[in-house]
Structure 1
Amino acid sequence: KLVIIGGWILGLVCFTVPMFAIKLFVDDVTENNFLRSMYNSLSEAMWSLAVAWMIFACETGHG
């Protein structure tokens, strides 16, 4: 049960972080190239993991 709850929390974080972090780059709040490269390399992977978790959890009856 604890793993399922942790998975849903992590999945929600993986959904929301890329959506809200992009605002920093659209508004040019940060000029940090390291943060931009981290966002570009990790945002799609985070989103994919969140979708994969949602599919897995729902298919196994934990959705």
Structure 2
Amino acid sequence: MNISLDDDLADRLRTASDGRPSEYIARAIRARMVEDELRALPDAEADWHAEAEQSAESLFEAR
């Protein structure tokens, strides 16, 4: 699969991924897919969704 990124985003990805952009992207996609699946649960609470989103965002910021 090929993807196109803006130069500034590509630079941030290179820095955040420690030279392993494919692994980093795969982790980000998995986190987002889990978040989407959890959001689709019928009995999930709104606060829990907000915490899940914040956790997913922290994955990007932590790197």
helix-only ellipticity at 222 nm (-39500 (n - 2.57) for each DSSP H run of 4 or more, over all residues; to 500) derived as -29500 - corresponding label from 1, 2: 1
Given a computed value of 2.2 for distance in nm of label points 7 Å out along Cα→Cβ at positions 2 and 26, which structure among 1, 2 does it belong to? 2
Have a look at 1, 2 and say which one yields 52 for relative contact order in percent (Cα under 8 Å, 6 or more apart), as calculated. 1
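Give the label, chosen from 1, 2, of the structure having the highest value of distance in nm of label points 7 Å out along Cα→Cβ at positions 10 and 42.
When distance in nm of label points 7 Å out along Cα→Cβ at positions 10 and 42 is calculated for 1, 2, structure 2 comes out on top.
Output the label of whichever structure in 1, 2 has the greatest value of volume of the Cα convex hull per residue in Å³. List each step's numbers first, then the result.
Working: 1: 75; 2: 91.
Looking at the calculated values, the largest one is 2.
Each value in this text was obtained by applying a stated rule to the coordinates, not by laboratory testing. On a predicted model such as this, the values are computed, not experimentally measured, just so you know. Cβ atoms are built from the backbone, for glycine too; each structure is taken alone.
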